[in-house]
Structure 1
């Protein structure tokens with residue numbers, strides 16, 4: 001791997017983690033972890049329900065949740081959608097390599113990818129490819145259009161390898177301690 005490639009990967013990693021780096025790593029105790037577990041299972045659970053389950057009063061639970069949010073441990077609350085029920089039944093993993101590995105080229109690529117609604121996840125990876133994208137589309141025709149007319153047209157695009165997801169075996173967003 002060339003110095004430029006290592007440098008661009010490091011720079012892109014720094015850009016992606018910029019917000020996280022500004023706040024010190026919080027210390028989490030067993031109650032914090034219990035709160036996180038319950039919120040991961042059901043983000044709509046009430047403070048009262050959490051306090052009943054972990055045997056703390058509502059005020060400390062509320063304060064702990066606010067602290068977890070402020071320190072970035074809780075990044076956001078989300079609704080998980082079944083892609084197939086909203087006409088996004090085709091999931092594709094795209095491995096992407098760039099032609100040029102300069103700082104500006106990497107930043108430009110990341111900005112472009114962030115603007116593509118079809119791309120729901122993007123990871124900077126090591127190995128033969130520079131990025132792994134998770135793309136959802138309605139069907140093969142719409143993916144073909146996306147690949148040919150949008151993804152492949154990105155400036156500095158090197159190689160793209162598409163892997164079509166045949167079935168989801170495990171999909172979770174819950175961390176376990």
Structure 2
């Protein structure tokens with residue numbers, strides 16, 4: 001009798017908003033929460049030699065803050081790379097209506113780089129930004145980058161970056177990991 005009463009109480013207080021079925025492919029994707037990026041992230045990135053600079057390791061930190069206006073985030077990027085210490089900024093904007101993310105970076109390779117592309121996800125809460133850069137001119141070469149920003153967990157995200165030089169085929173340009181610094185200290 002006690003078990004039956006407990007079961008009835010649980011059923012009565014069950015959240016009526018919770019679906020009583022498995023998710024289906026036709027269910028709408030919940031919008032991404034771009035506040036995911038707020039905070040400090042450490043990163044490491046091994047790059048091959050290219051017109052953007054010498055081969056070697058980038059290591060540093062990126063700290064995101066939300067601006068008062070809508071879905072806009074500013075970040076400070078600091079670190080060391082194959083050409084020495086660097087400091088830069090990035091502005092990331094999310095257009096929720098079109099599900100487009102635009103990120104403008106300055107100083108990572110001594111240049112201003114604009115990445116734009118759609119964001120997609122699944123019903124489990126994993127999101128990926130598919131981006132490409134505008135053509136970048138450096139040392140008489142035209143460089144394009146494309147890649148994915150994989151929002152894998154609350155503590156880690158990863159980039160998969162490819163590079164094309166003078167219209168050639170895209171080749172691997174490294175896969176940097178970003179780790180939430182609060183998560184590092186709680187390990």
Structure 3
């Protein structure tokens with residue numbers, strides 16, 4: 001069986017007391033049988049290859065990380081085509097005054113996120129859109145956590161459902177794949 005290249009995006013890494021060294025995370029992946037393991041930035045973006053499918057990998061890697069680091073691990077596994085789509089389908093113009101985030105998560109989460117965004121108060125220029133099942137959020141720089149939608153994203157009931165990255169991070173991941 002041929003190995004496929006993936007990136008696992010961990011949720012909640014190096015925030016609120018969950019501190020991990022990426023070299024140690026990579027070691028856990030290797031122990032779990034992953035190959036060609038490396039990390040991109042310190043925010044929990046782990047590149048690897050495996051012959052297993054994405055659902056098997058999610059379960060296996062969440063269990064391995066949870067056991068090793070003694071916390072509830074949540075991660076989302078994407079292949080190169082999915083990450084290319086996320087980068088290439090971005091509906092927003094880049095601007096030095098705004099961050100653009102892409103989201104990865106469970107099937108259908110993009111609809112839930114858009115519903116929550118539409119109910120929330122907006123800052124000037126703040127926007128959200130779904131393009132081909134990918135959810136994007138554009139927010140003024142410096143206001144990610146202060147915006148009403150940013151606060152919604154931190155809710156405990158959503159933490160197992162998605163994680164987000166600045167679009168620049170997805171671009172860096174794609175370059176290394």
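Taking Rg/Rh (Cα atoms, Kirkwood Rh) for each of 1, 2, 3, which is largest? Answer by largest value of Rg/Rh (Cα atoms, Kirkwood Rh): 2.
With Cα Rg over 2.2 N^0.38 Å, for residues 80-167 alone coming out at 1.01, pick the structure among 1, 2, 3 it was computed from. Structure of origin is 3.
A short reminder: the numbers here are calculations on the coordinates, not readings from a lab. Here the structure is a predicted model, which means the values were calculated and not measured.
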